[in-house]
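Alright, structures below, take your time with them.
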Structure P
Amino acid sequence: MIQKPTIMFYVQHLLGIGHVFRAMRVAKGLARAGCETHIVWGGSRIAEMDTNGINMHFLQAVHVSDEDFKALLLDDGTKIDEAGIKSRGAHLLRLFAEIKPDIVITEAYPFGRRQMRFELIPFIEAACNTHPKPLIVSSIRDILQENRAPKRVRESLDAIHNWYDIVMVHGDPALIPIEATLEHSEEIIDKVRYTGLVTPDAIDRSVAPSILPDVIVSAGGGAVGKALMHAAVDAMHYCKTFPTNWCLTTGPDLPQKEFELVCAHAPPGMRITRFVTDLANVMANAKVSVSRAGYNTIGDILRAQCPAVLVPFAGGLETEQLRRAQMMEKQKLAALLLDQDLDPRSLAAAIDKAAFLERRIARFDLNGADSAAQMLIDEFSRSR
């Protein structure tokens, strides 16, 4: 019988929660495959997150205040001090010693999460100096941040060369290969393993959705959803195809003041909620979905096969959502509305346009969580 590995999965969200939902789906796939799975969680806790079957370990939570990703802040908004930094690093190393993992996974790092090097480098070095050495895996999305400084790209590639055994790319190269957004990827291509897109389970269309709006507007975690929500509140008035029966789901990270403001301005025929547990099923039964263009949202749309309007977030140096939305538009799976053009009238017009898109089955691998689990089990077996 093949021994199933013990997994230690480091997950740190700083702004937005898309990364952690993808990581949790991968962790669930590992648990389903029989792996003892431990997630080390470095961000604020998310009440809606289903952690059943996963061993959860919580570091003192930190986040950043905006897309500049400069200062690490505690939940109370104060900057983490040197003692807090040392405490987190020591806690992480204690967990590694206690769990004794066969596989160590870092979400995003070394292609992201540079702010966490103070604890990640000692952690990875400890893993490299352990006997037997665990497999060390980087878990990344299919589209990386573009226009990074050459020094930063080299830093990431050198970390892969020196420490990592596998770069687990959660994508389908038929949609976009890693070399499209990672310079000099040929240097590490032998370590790249594509898992397919990590998406929700296939939708059981015999199960009725929790709500049945004509237009569902969602903002992922909500950290970058303010502008979309405020435009959507007034857009229903201008929409010719669907003049009523809208639902706006703001996400848990939209500030309470903004949530209350959206609720106060919502017209009759519009429902406002923070979270929809069966979002993909709601999308599948809606006439049009409106959203940002984050990784998980695109997975929901591809599963739901629903006409969509994508308004990619473009704050700071972000390019990932724009490229993802452009790919979806090229595949005739969505209408694209640029962030700088977003207002109630333009959003209503985009929804009217998307209403005439055909529902299409996208021919991409959407089973990334289970595929990732099987790949890691196979790699572990070969390494032993």
Structure Q
Amino acid sequence: MDETLLMIPGPTRVAPRVLKAMSENIVNHRSAIFGQILKDTSQMMSDVFRTTNKSYLLTGSGTAAMEAAMVNILKKGDKVLNVVGGKFGQRFMQIVEAHGGTSLPLEVEWGQAVNPDEVGFLLEEHEDIKAVTVVHNETSTGVVNPIKELGKILRDHDTLYVVDTVSSLAGDDVEVDDYGIDICVTGSQKCMAAPPGMASITLSNDAWDVVNRTDSASYYLNLKKYKKSGDADPPETPYTPSVSLIYAMHEALKIIMDEGLKNRINRHKLAAKATRNGVKALGLELFPEEEVSSTTVTAVRMPEGVTDGEFRGTMRNKYRVELAGGQDHLKGNIFRIGHMGNITHRELITTFSAMEMTLRELGFDIQMGEGVAAVADTYLPEDV
């Protein structure tokens, strides 16, 4: 079994008690026993979303939830404003187009966050926009978008607010009800630290009104079917779910509840700060400006004179630490350090120790220990 330390923006390391939960015997997914597990898991999901709305579990990745969000509200030709500032903003746009919608892309330079005022201007200019999509945490660029501020602007417009929190939920501030989010989606394998393959979605009453008036073009992702089954007593899913993955989700959410959602978010924020401090201590350059940098993944410009294969390859093959590369036009130009899920100072110190050895081996004149010290200093109390 590969013991490489995963420091990528998902999938993340899974706690032993979550793995153990997956080994429990399979039960009838139409039974009261499983119905109670499903009910408890859905309730904890709503608690993490910070919403009074019910949450529904989908067997599929976060992209399945993104597609469910769109295919259940769109009629052919409906106009959707897609904020596109990275790979996953592009994905929302492509999903809209795949289902016959008309995308109005708001292109944001990769490495920058969207300006909420620009969204407001476009909404004033195009009164027929049915929905606005935004990716809260764009892992491809290491940028976090201002979903709270966007929510304030969208309150004044008759349009649905759709947010992808796949890589931010349980790792950054997400308040579905307070931010006025109509449809929020997430995935299992990021900050929630469950295995890949599960997604969740929650909808406001306004969103359900639109869903109920729309003939979904999807059979498997038809949310009216999920609501009908999920609202039954005991609750069910409309089709056979991944029972073992729901066991894992249930246990991972219990861990979040045990830690406390606020504590967990603060832990992620501290890890992000420590990572950025370590990067700067080694003389490396952050890709986005620090004020818009993600809480769950840090994007760093590739050191000049070294290739992605040399840098990340050495980290992985020699020191058993896996970092992520860039995507699309950023491939070879940046690398990304994931610090989400169960990551603590221990994993970050290991990562920066390996990074220092890798840089020294590749000929960079760095002072060994400075990155590690910067990480450690971030975690130490200020009066030490």
Structure R
Amino acid sequence: MRLILPRLLLTTVAVAAMSHSLIAVAGETIPADEARRDDEGTLWYDVNLLTVEGREWSDLKSPFDRLPAEAEGVVRGAVWGLSRHSAGMRIRFVTDATTIHAAWTLTSDRLAMPHMPATGVSGLDLYVRDDAGEWRWLANKAPTGKSTSVQLVGGIPAGTREYALYLPLYNGVTSVEIGLPEDASLMTPPPYDDGRERPIVFYGTSITHGACASRPGMCHPAILGRRFDRPVVNLGFSGNGTMDPEVAELMAEIDAAVYVIDCLPNMSAAQVSERTGPLVRLLREKRPDTPILLVEDRTYSDAFLLPGKRDRNDTSREALRTEYQKLINDGVSGLYYLAGEHLLGDDNEGTVDSSHPTDLGFMRQADAFEVPLREILEGEAGP
């Protein structure tokens, strides 16, 4: 079953912040007796008291898994292992604290990778809503070991604000706490309106998973979540985004705003031809009205010179276009398509290794994805 969060009681808090008035709309206040108090008087709140986005099932083996416990032994072993990374999850909360701490415990002591820093693999990333309602980056912290306790930010001017804390991309967490001064309030955030509580669900590869963003908020699903101001679900499985029917069955349990299928970097042209139609038809059977966006693979940055890389791009794209057209010809509705040639821009500066985006590459990908997704979400696009 999906995790259903309780409907929140709305209140409005107006406070002075510097020379202007800052309005924050919040939900329920978390009582201080729900927190643990340390020797310095900081109150530590388990983030499960708040809103955890990107976590769509309640029957979990561990509280920050991306797939339900029942998926173990159903999905391939590699997919199950990778699903235990907290990629795509973020904690939304409202507070008037002038200092914010965080403590988290990781499942693996592999804090970084050769091509991806610890800040992205295992770190936390904090955003805040500004006066205009836009999400702005505020702080990032790398782990100091498997367990870390650190001040994220201090010296915040007086005012009640909404924050979003992104969890590690390529590591799992067993616990996450937010630490606030004892005189600060902590509240759940307002619920989404206008149907925006339905998430964008991304199914893909290591790129969707977040390699190689410098921090958790910089992979393109996270960027797009902020741009559209709605939750996202990250079902990126490094090296294992291969249009598996078992994953599609689980995806169909999510009442999504749109499904984004971005698996070509992990698939041969033959696999694309074999698996695209069944995956789309399975989703369409289970969710007749949910749009589905098929995405071509990004262009390898060195494909301009290496014919093998260019051939890999060309053949997989041709296979996806062919399957897309077959589905359209068969009357499958609500199906959309994004070409891959310009996902990383028009130069070859967007990756760390010809394949995985840098922050620049992720920003360019977000720009490219935003165009069809905006049309879909606003109901402006045709099939």
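Where a number appears in this text, it was derived from the coordinates with a stated rule and is not lab data. Predicted model only: the values in this text are computed from it and were never measured. Cβ atoms are built from the backbone, for glycine too; each structure is taken alone.
Values for this structure:
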item	result
Distance in nm of label points 7 Å out along Cα→Cβ at positions 188 and 268 from the coordinates reads 5.0; which among P, Q, R	R
Rg/Rh (Cα atoms, Kirkwood Rh), for residues 28-171 alone derived as 1.00 - corresponding label from P, Q, R	Q
